[in-house]
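Given below, in the form of structure tokens, are the structures.
Every number in this text was worked out from the coordinates using simple rules, so none of it is lab data. Computed from a predicted structure; not experimentally measured. Cβ atoms are built from the backbone, for glycine too; each structure is taken alone.
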Structure 1
């Protein structure tokens, strides 16, 4: 007699893409809408964006960023520049970027990209998920992996795991019974450099 068919699926994440402060917009002084050099990051993961100015008289000027979050839902964030030439980071994690619109032309060039190593990806497409197990191959630095019910911006961290910090060392975990339930979708937040690859088993 044939055995029961499993409903468990697997998703694979590999993200070793370093931060790049001009990956989305290279040096430009847009009057309104910036020309995008790229609309997403090479890893497929979501990143916190930063706007870096070269001018010194741009205090209070804004860039409105429109794109999508880890679950492919519309996400908007406004990043306000200061009066000095510096990088200002947002708080949201963008998977894709649709447009970046300046409130006024900047005195000097701006670039837009990521300057931090925080990243996030979704498991299961944003719907109700039961996590059954995971396998994480560590990068060369120890770090924390957060398992979030909902988006990284507003969801609830249900539990955490830690990479070992020895490159190519694997941590495997099987979750008993029906697994851990993520009613609002499962997103994984991590730091680039602490993982080489991750596999998540869910139903």
Structure 2
């Protein structure tokens, strides 16, 4: 899938963000359909552990888009008939890739420190994912391992891996949360993030 995506996915541009959305779909009667859907590429993902025998793991990977455009595409995606069986569990995550033309490593370092210093209950509320093998909260950025909450190992993007996966409203919350982190990197605080969460009214994905 990676080679296909390299040919399909366009280079990130200024103020662009791309999503990798993991979840489970019910197995269709025909062979599993993967490939392109408008601004998304659907591929099987072996790291996802379905909770039911009739499910298979899938990852939706988007083109790099502006925040509002990406939210529109997510609304389109979740309105597709196949997504009626969409289900997520704790093996599923959302990864957001931000163009380095929008977010530099200096600001990413500030965001990383903010995330690292958060208590676990706040991480659970706002992101849905605590520190694990695929998402480590480290005190400083490290470009030698991509499995960090803030991953700087990619050439063109900085990746945020701290989000659990979920439905439409949660997915759009994750996108807007990253936008907020970028735009407020120099003055981040929990109270302001909590206000953003309340305004968006996004429930934790497993409630």
**Item:** At a computed 1.06 (Rg/Rh (Cα atoms, Kirkwood Rh), for residues 61-148 alone), which of 1, 2
**Value:** 1
**Prompt:** Out of 1, 2, which one gives -9500 for helix-only ellipticity at 222 nm (-39500 (n - 2.57) for each DSSP H run of 4 or more, over all residues; to 500) as computed from the coordinates?
**Reply:** 2
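One of 1, 2 was used to calculate distance in nm of label points 7 Å out along Cα→Cβ at positions 13 and 165, giving 2.2; which?
Corresponding structure: 1.
Rank structures 1, 2 by relative contact order in percent (Cα under 8 Å, 6 or more apart) and report only the one at the top, that is, the highest.
Numbers: 1: 26; 2: 22.
When relative contact order in percent (Cα under 8 Å, 6 or more apart) is calculated for 1, 2, structure 1 comes out on top.
Of structures 1, 2, which gives 24.6 when mean count of other Cβ atoms within 10 Å over residues 157-164 is computed from the coordinates? List each step's numbers first, then the result.
Numbers: 1: 15.4; 2: 24.6.
Structure of origin is 2.
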